[in-house]
1. Kindly point out which one of 1, 2 the value 12.4 was derived from, the read-out being mean count of other Cβ atoms within 10 Å over residues 228-235.
2. Rg/Rh (Cα atoms, Kirkwood Rh), for residues 116-219 alone computed as 1.00: which structure among 1, 2?
3. With mean projected area of the Cα convex hull in nm², for residues 68-131 alone as the yardstick, tell me which of 1, 2 scores highest.
4. Taking 5.1 as the value of mean projected area of the Cα convex hull in nm², for residues 276-355 alone derived from one of the structures shown (1, 2), identify that structure.
5. Given a computed value of 85, 55, 43 for Cα extents along the principal axes in Å, which structure among 1, 2 does it belong to?
6. Suppose distance in nm of label points 7 Å out along Cα→Cβ at positions 372 and 404 works out to 3.0; of 1, 2, which structure was it derived from?
7. helix-only ellipticity at 222 nm (-39500 (n - 2.57) for each DSSP H run of 4 or more, over all residues; to 500) was computed and gave -23000; which structure, 1, 2, did it come from?
8. For FRET efficiency 1/(1 + (r/R0)^6) of positions 196 and 412 (r between Cβ atoms, R0 = 30 Å, to 0.05), find whichever of 1, 2 sits highest and give me its label.
Structure 1
Amino acid sequence: MQGSSPLPSPSTPTSRPRLFGTNGVRGVWGQTLTADLVIDLTYSLATHYGKGPLVVGYDGRKSSPAVSRLVRSALNSAGLDVADAGLVPTPCLQYAAKRLGYSGGIMVTASHNPPEYNGIKPAAADGVELAREDELKVEDIYYSRKFAMIDGHGRQYADENVIPSYMDKVLSLVDADRIRQRRFTVAMDTGNGAQAVCAPLIAQRLGCKVIVVNGQIDGDFPGRGSEPTPDNLGVLAETVRSGRADFGVAFDGDGDRSIFCDDRGNMYWGDKTGSLLVRHLLAARHAGAQIVCPVNTSMVLSMVAQESGLQVIHTKVGSVEVSREMVRRRAPLGLEENGGFMYGPLNEVRDGSMTTALVLDMLSSPAGGESFSALAEKLPKTYQHKGKFSCASREVVERVVQACIEHGTPKKIETMDGAKIWIDDETWLMVRPSGTEPLIRMYAESTDKSLLDSKVDEYSRLVRSKMS
């Protein structure tokens, strides 16, 4: 489902467009995500789960409390018991689904989408988002309207242990005493989002001085928008420099993704920070571990893995693909370039707070206890580009991708997800449709900046010509 496409009603004819996008079901609240759709989708999920109790949480969007009440009421009327976790980051809700005796969970969130959006993100009993095949089963129930109703009415209660139990588990997975001895200073941009209720508290329990930016929860995301990118984190970088912080971290609207900057205020995409963490964790406690990431991940991660004689496992783009592959392989380490780091010993999902704790663990470790900037300078050097093009239809996307495949004489082409075009062994460019917005995304990387710039310009002109 692309972000601006109307969500279907149960009466939609045989075309049956997808309900689920890259991460759950999203739409503009009251327009493409209506109360009727939320109720029927919740009945479909209740039928899929088959039994309770389920745990429901929500992010800081202004529509989220109302959507959460709809979801909980529909689950109750379907006969299932439901716990209200309240306002929590998505990783906390997913942890509760996995560890606190629930049959699954539902998070009300539209993640990084603009304020007018909201959505439904279901988690299975293992705490990970539903597998793609299970999403299709839920859609089958939705369209056929074969809702299973259990006799009676489910009960509803509050679970106030979700965040405390989650924080205790995070602290148990790092060397908390060693971190406390270092008395780090951390700048945190919680982005007016859900991590404001969790991440600063974890850092404080680890003995850190925490400087919070955009710490007031506000569903309009007035500080810098709901998605952290290196381009909109200038205030965080300046806070790091002026506050002499050891690093800075910014979270997205529901708190599962995190973008870091070093002690000098330099920003890093998730695959660069993730490569640092992988290097640390392979050396410290996960020697020989499997590493899972999408096909658009930086070559730097593969270079770091090769230092330990390992190869990364690539998936399609999307956290569900990475998470489910981690579960299948029992792999402890996974990551995405957009700031999603996944640590299996807690849960195979993106988690901004867990990632922040792991960065503190890395900076305090005897083996790698240097500054963030010093550690980053030891990574292999590459140059990256990320761009996007507004797109009118799926047909245009397919035409653009095919044109890129047929263009020039590249070394090789991978078509796992869109087209990843290898110009040579150390230069690649990728085009693919966004799963959440009406966009074509372009990624590129090279060890040669002039070659990178040339190829980005060449393929950008090609994309624009095929879109007109």
Structure 2
Amino acid sequence: MNTDFIDNSAGVDTSDHEVNIKVLLDKVVAAGEMTREQRNTLLAEMTDEVAGLVLRDNYEQNLALANAAAHAPALLHVHEDWMKDLERRGVLNRELEALPSSRQVRHLLDRGESLSVPELSVLLSWTKIVLADELLASDLPDDPYLREDLLSYFPPRMRADHVPAMEDHPLRREIIVTQVVNDLVNGAGMTFIPRLAGETGASVADLTRANFVAREIFDSLPLREEIASYDNQVPAERQTRMRIEMRTLVERASRWLVNNRRQPLDSTATVEFFQSRVQSVMQVLPQIMSGQELDDFVARRDRLTAQHVPDDLATRVAVLAPAYALLGIIETADEQGLDPADVARVHFALGERLGLPTLVHRIFALPRDDRWQTMARAAVRDDLYAVHQQLTAAVLASTDTDESAPARVATWEESETELIARSAATLEEICRDESADLARLSVGLRVVRGLLATN
């Protein structure tokens, strides 16, 4: 048996892992910490483990394509902008890659169609190549928080004895970038970077760092793994929808972190500040929410359980949509020295009094037929959440901590009864029309912002 090569009988491409493992072990042998015979034996013994790592990568990429296909018609204009950008950089040749021309894309848009899965696969591959090049040229691979990404690249049995060699691997930065890019594109989608770069002006490195910090804060990976454990038990389409719910939350949280935290993020400190607090409040959100928010949560949970999703998992997925507000809630709680759960109660009670959940629904219903509509929609939504956070802080600062959340909102309202009642009535009128356009919703946002003047 030739043990200089890992057995590839599993039918998967182990070449990259194989080469990088050999580079590491050859250095260990050269340092006298292992004999060549021990090295060859270990390589042979790790055949299945290496194949498992590669199969996991393949599985995740297939999930990424399923997610992409689910949103492909709505994102065709984004895919077109991204392909144009790659062409301008001299990276992409559409004809050579069998991707549709701009003229063909216009026809697809007219028919409400999208890129095919093979075409999405090509674009996904080029996205990973381009992002890897950009990240390798940045300082992101040197972020201490990514040490675990380096270690998880290697088979588990190597981690007991060879961590120093992994950290000293000559291709350490390249390995980290490979791991990060795969996780980013597979989890967040191929349009995450081009869309958020256009919306925020942030660098690829800052957006990538914000993404993996957001994933840690909201425990994205464990949830995705749990969803995957129900393969062939829960309909695949429902699994895709659950993954997209988490992906949407992580994307919105990434945008918040880029816009509200000094860059580059201190990854470790940011995760430590938010993660445990966020997870603690998420567990009690069903008991904290009220009115429209609670009704929406129950409807989401019931749709999941009706498709054989276990109650506990259905509950945790159903709270993802309102969980985005927890970033601002945790920030306010820290500033005022309060229990985040108490802040959350006031946040949701205030939102219910003003009718903000319905206003958010109307914003979500705005068209996203091109880049500018998408950016305008996101800007109005994020501005509304920011004003909601400021109003919550004002209610907390001006009322008694011994009162219940609804009572505190009522006490705050007494300071400007007529103005607040008139504002709530105006918002109700705006939201009554389910086809409310951007202009009308922008007026709604201005009405809500006007309430800040009462404090």
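Laboratory data are not the source of any read-out in this text; all were calculated from the coordinates shown. Note that this is a predicted model, so its numbers are computed, not measured. Cβ atoms are built from the backbone, for glycine too; each structure is taken alone.
1. Working: 1: 17.4; 2: 12.4.
Matching structure: 2.
2. For Rg/Rh (Cα atoms, Kirkwood Rh), for residues 116-219 alone, the value 1.00 is produced by structure 2.
3. 1
4. Working: 1: 4.5; 2: 5.1.
Working through the options, I get structure 2.
5. Among 1, 2, the structure yielding 85, 55, 43 for Cα extents along the principal axes in Å is 2.
6. So the calculation was done on 1.
7. Going through each structure in turn, the value belongs to 2.
8. Top value of FRET efficiency 1/(1 + (r/R0)^6) of positions 196 and 412 (r between Cβ atoms, R0 = 30 Å, to 0.05) goes to structure 2.
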